[in-house]
Structure 1
Amino acid sequence: MMSHVLPTYNRAPISFEKGEGAWAIATDGTRYLDLGAGIAVNVLGHANPDLVAALTEQAGRIWHVSNLYQIPQQERLADLLVDNTFADTVFFTNSGTEAAELAIKMVRKYWDHAGDPDRIEILTFEGAFHGRSTGAIAAAGSDKMVKGFGPLMPGFRHLPWGDMEALKQGITKSTAAVMLEPVQGEGGIRPIADEDLRQIRALCDSVGALLVLDEVQCGMGRTGRLFAHEYAGIVPDIMMVAKGIGGGFPLGAVLATENAAKAMVAGTHGSTYGGNPLACAVGARVMEIVADDAFLAEVNRKAALFRQKLEGLVAAHPDVFDGVRGQGLMLGLKCRAAPADLVKAGYAQHILTVPAADSTLRLLPPLNITDEDIAEAVARLDRAAASLDA
């Protein structure tokens, strides 16, 4: 008999009822050190008092009105995002998948408005993950996501990840846009080199194509900058944001330049829940905290400490690990063992991690994790690895 909850997930047999900072507490009282943060969502940890206060205050006022009316909390968050990024305008969604859908629509509407409606091809990269809607899986193109769901949305061409020669050959004056994650998350914590990202921007400019960045997982301070593309000193035309922006409350956004968004006039897109007062009140508090230079400096300091300890872990277990990769607190352990086995071994040590492609174990702790919790995390990973060595 089928489960009342559609069985599309392979869930671990653990249920959580409470959280405190970097710790998730199971229904049996067991405390787990959470290095997944809800897959890079809980950037300020569980039950963060600043976010609880923002949500509680707003919950006592008004929850939902729809986008038929002005929403001051939405305008406040949009101001914070525009003031701290390249963007001129923001559209709020409930998730990264919805942000990806709008980004695709915005590209197509841009070229239709420019009098070239057939210019729809978007170049994407192997290993990408942009969500699970029909448009987003077509953009990623992996067999695992698209099998059985065809026919797929046309207009995407997939190039080998990191192959700049393939991009130089593939981009033409018929290319509508290039879309990529500056650091692939699901693809195995794979950063695009800064020089490559600068070259991608230049290639887009050379043919007039738009550059669309997916910073759903690598954005919101995760890499030590507010957004990962800042390391390369470039700006996109369109950017998708979600996960960390709500600190655990469902929220996403599409940020864009005025030029890229100029065709998105009244009636061209909408959302019933997107940008509701509850979500935006929390998102604004997240932005106020995470965009602060002192906060980001601490992320980088903790990232250096964590990485140093992880390098020692890799050296101690050469049959289990092959190296450390990533930026900031978006780190991956390249594995010789199966990442799923390490996740399971971690459960026995009461630590939560996230598997990824390319034989990688993702480590995505809250950005405000303490030094003591970093040391404890590595100790638990060490015991998990030792159990596989045995």
Structure 2
Amino acid sequence: MGEKISKQFDPKTTLQEIEDQFQMFQILNEEGKIVNEEADPKLSDEELVELMTRMVYTRILDQRSISLNRQGRLGFYAPTAGQEASQLASHFALEKDDWILPGYRDVPQIVWHGLPLWKAFLFSRGHFVGNQIPEGVNVVPPQIIIGAQYVQTAGVALGLKKRCSKTVAITYTGDGGSSQGDFYEGINFAGAQKSPAIFIVQNNQYAISTPREVQTAAKTIAQKGIAAGIPSILVDGMDPLAVYVATRDARQRAVNGEGPSLIETMCYRYGPHTMSGDDPTRYRTSDIDNEWAAKDPIVRFRIYLEGKGLWSEQKENEVIERAKEEIKAAIKQADETPKQKVTDLISNMYEEMPVNLQEQYEIYKEKESK
């Protein structure tokens, strides 16, 4: 009986056939050359320059944030260098009214979506003002609980659908986040409801120190979207054009009522997982670092734009200097924000303060008045 069934249906072959479908989508290769002319989004010169500007600016923001963290002037910080194409090219495909539900490494996207930089610095410090999002900026504070933003995004997207809004909710997690239960629950619920959501897994190869191949037996993370019945794609996450196209198309499907999509971006974080004590030299080799350094999204895009006569060393230096000045002004504004008090924390926690907290509030209020 078992032999008869195996002749009719071979589960190993079925798995292999599914995995073979997920070939990495790429438009711009490591040498800065278009290798998929048909898929080229044909962005205007102005759009190409703007995307490059944001990537360079964000690399400087990352460098300065690391420095500020080491000086004790920032709190929690997760480096972003190496993931600029994955983060910013996906954001570049969005509209202002779309919603972003970020993970803790995704501060650049919400800054470019409208969150003032000085508030992003306050978020890092754990200051409540950093979580006070300005009116009209459709973002939520970065999620610290790994994967939780996937369930939240499914809910936000369903709300957008019920309001008949032609907008989407987009979220990000890493390869480690795809091992969380919230990941599966989020994509499954959104798929069942055909909600306008875009789920991005930034596969930067290591969930803190756990290599991707230990996370899952699946050949790709993208293929997991198939189980939820949603379109899924594996993308070269160091290629800004490919990431842009994948996100643009996912957004178009979503607003057309075709439901969510899952995008896996193959990328790399050049720095540690966070600045909270992680040492990547303990679990990554210099050979692996060098291999991915050759795929740097900024270097790749720079070569491409220089070939089109759209970028130069002078232009890049201008962006770098502007970034440094704006970061300096933003950290100054963050420094000038009144320090958070215990009474602020207590009063912001509940709409109606419980009796036990009222007692504590009065105690700290008296202490702070001295």
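Since every read-out is calculated from the coordinates, none of them should be taken as a lab result. Predicted model only: the values in this text are computed from it and were never measured. Cβ atoms are built from the backbone, for glycine too; each structure is taken alone.
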* 13.2 is what came out when mean count of other Cβ atoms within 10 Å over residues 210-217 was calculated for one structure; which of 1, 2 is it? -> 2
* **Ranking 1, 2 by distance in nm of label points 7 Å out along Cα→Cβ at positions 242 and 258, the structure that comes out highest** => 1
* Structure fact -> With distance in nm of label points 7 Å out along Cα→Cβ at positions 234 and 322 computed for every candidate in 1, 2, 3.8 is reproduced by structure 2
* Structure fact -> helix-only ellipticity at 222 nm (-39500 (n - 2.57) for each DSSP H run of 4 or more, over all residues; to 500) gets -11500 when computed on, of labels 1, 2, structure 1
* Structure fact -> Matching 2.8 (distance in nm of label points 7 Å out along Cα→Cβ at positions 34 and 202, computed) against labels 1, 2 points to structure 2
